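Structures incoming, each one as structure tokens.
Each reported figure results from applying straightforward, stated rules to the coordinates on display, with no laboratory input. From a predicted model like this one, the values you see are computed outputs, not experimental measurements. Cβ atoms are built from the backbone, for glycine too; each structure is taken alone.
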Structure 1
Amino acid sequence: MSEDRFETLAIHAGQDPDPATGAAVVPIYATSTYVQSAPGDHKGYEYSRTDNPTRTALQTQIAALEGVALGSPGGCITAASGLAATSLIGHLLKPGDHLVLSNDAYGGTFRLFDSVLSNYGIQWSAADLTTDAGLTNALRPETKLVWVETPTNPLLRVVDISRVAATAKEHGAMVTVDNTFATPYFQQPLDLGADLVLHSSTKYLGGHSDAVGGAIVMRSESLYERLKFMQNALGPVPGPFDAYLFLRGIKTLAVRMDRHASNAALIAAFLEADPRVDRVWYPGLESHPQHDVARKQMSGFGGMVSFIPKGGVDAANSTVQRTRLFFLAESLGGVESLIEVPASMTHMSVEGTDLEVPVDLVRLSVGIEHVDDLISDLDRALG
């Protein structure tokens, strides 16, 4: 009997019954320090900035879902937020290094590289990573990292991870893939050649909009040790209560993602057929420019849909204010449906740059409510 299927790992990886009590659920180890029988004689834990048993269970769980089994080289490092995890990866770079950033990246990622790390001599440039020329023209002798989002936020472009990884490796650069939108259930970037996989676990991994966190997964032991050292030195660690919430949320990741994706596919088809809508982006639509790439590297197309209603920014703003089930809010990936205008919300920081998004773009995070109710809500909001 196989015990390494995704749904089974989500519930059992790193989550053996507590040896002290037999508790079936990993306890919340709300402690900052651990008693030692003699100096240096401890049970694997000294101080909770360095390690915590609840966090260890979560890291084992996420690593297993990204294809890194317990005992294999590498592993998972969880952080206090997705941007905290991004910052740790940024600290792999040194002054004079250059990174290539997808030209449709999350605004917070752009802000970190453009307004923070650039102050320390780290250079960056944006490129369309959906084309061969986009990456090759952006590479420089000092390029050390290629940062991929796929699907991207918010235009849902799909980047061929295998192609980008092969090109980057020829150049001697590492590849990080932000797998937040797809999750390990629908996409396995390490198998496609990525060096690092990043998650804002706030989103689909947690799934209930009640905790903030991030995660990095890798198969390189040297990268793991470097990032582990930096996390201990810099301190962006999640607390045990948040780790517990993510452990709980991930148990249902597979069933939630199936529902997110099936709802999103039906909503995307509804919007594409609606005369009140100019354009729809969803990787599962045959009209999507990278639909074939998505089919090749993803087992499902996710729960994010973006569209532009006819009538410009006024129509976009009025639509998002008229929904009842789709809450007007930032973030994504929870069981509840959300709607936003990225240009004036999550992506304000990219205005006037190569990453600028259309001002009339509407982004949906499709939840797991009944799809007929969600479609009715959008139908009413479109006016």
Structure 2
Amino acid sequence: MLLWSLWFINFSVRTIFSPIMPLIEDEFIISHAKASSIVALNSLGYAISLFLSGIFSGLVGYKRSIITSLLISTCVFFFIPFVRQFSYLSLCAFTLGLSTGIYLPSIIPLITHYFEEKTWGKAIAIHDTAASVSIFSAPFIALFLLNFFAWRGIFYVFSVAFILCTLLFYFFTSEVKTQKTRENIFVALMKEKSLWIMFIIWSFSTSANLGIYFVIPLYLTKELGIDIGYANKIFGLSRIGGIAVAIMTGFIVDRFSLKKTIFFLMLTTGLLTLFLAFKDIRIIQASLFFQAACASGFFPIGLVAISRIFKGSQRSMATGFIVTIAIIFGTGIIPYGLGLAGDLVSFRFGIFLLGLLVAGASTFTFLLKSS
């Protein structure tokens, strides 16, 4: 529960900006695009930190890296209420991205250290549900806190939560001792065929989840002509199944073949993505729910796969590299490509093509080395 709480507040740092964005926009009197740049800068900092953390966290120490992450975030939270210029708020968002990106590559080695290998699937899956819960609960947290504070006061609450979690984490966890090796970890990792295969698998799985996530509202309203209120209702309800599936897949992977589970999830996700290209709104509604659930189920299993495939000294670096590439490809290149398809041909064409690519990429799972 402590680790789950850490991931929840860590992820909430990114999701909390969305529900308070209108208030920030009104106070600073800025455009929609400029307000949205907060999210872009936060994601940029997150991607940079994720990549670098994978390289350095093993050297500094995983526990020390996470504590450093929490302390930097806490300092930024205390600073935000005093910000009166939007440029400084943007800098704070970027810094928060840098600090929170340290977490994931550092926590995976700790989880695999604290729990026996036979329970990695359940432990990582339950831990990963914190991200899904954060996505759903952030608007409600903001709404509740806005009853008592202005939007700036929310960050004081976050700072107190981070201080508490830092103290608990410091006193109740121990550092992982990594074996020193003369072999260059980076060079050895780059030679691993499984690393490049995981790049492909994670990138297309992220595309089917977050890549689709960013364009579905446009697809439903602009191309299919659905009312924006009804479209958001369909879109919101479609994400509910992801939490249950993420937990379920964690229990499945401890009992069944890792490769077969990933293959089945990716293939099913790819096929369900194809159905999103149908014109019948009833088919799209059903497909969107099951597609989002299957796509969300990949990530805890993907983290288990990284933990089992790569040695303890390589896990942090492998996690950082793989997730960074997946974020760049799945949440950057693919959404842009789908938008381009919407401009030149149609969203339906782009989504259908992505479905074929995701289903095809599922075959790469059989090239992974035994784990």
### Task
For relative contact order in percent (Cα under 8 Å, 6 or more apart), find whichever of 1, 2 sits highest and give me its label.
2
### Message
Going by distance in nm of label points 7 Å out along Cα→Cβ at positions 156 and 324, which of structures 1, 2 comes out largest?
### Response
2
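I have 5.8 for distance in nm of label points 7 Å out along Cα→Cβ at positions 84 and 356, calculated from one of the structures 1, 2. Which structure is it?
Label of the source structure: 2.
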### Message
For distance in nm of label points 7 Å out along Cα→Cβ at positions 52 and 332, which structure out of 1, 2 has the highest calculated value?
### Response
1
### Task
Consider the structures 1, 2: one of them gives -25500 for helix-only ellipticity at 222 nm (-39500 (n - 2.57) for each DSSP H run of 4 or more, over all residues; to 500) as calculated from the coordinates. Say which.
2
### Identity of the structure behind 0.50 (criterion: FRET efficiency 1/(1 + (r/R0)^6) of positions 316 and 340 (r between Cβ atoms, R0 = 35 Å, to 0.05), calculated), options 1, 2
2
### Message
So if we calculate mean count of other Cβ atoms within 10 Å over residues 188-195 for every structure here (1, 2), which label has the highest result?
### Response
1
### Summary
If you rank structures 1, 2 by distance in nm of label points 7 Å out along Cα→Cβ at positions 12 and 164, the highest one is 1
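Given that volume of the Cα convex hull per residue in Å³, derived from a single structure, equals 134, which label among 1, 2 identifies that structure?
Here the read-out was taken from 2.
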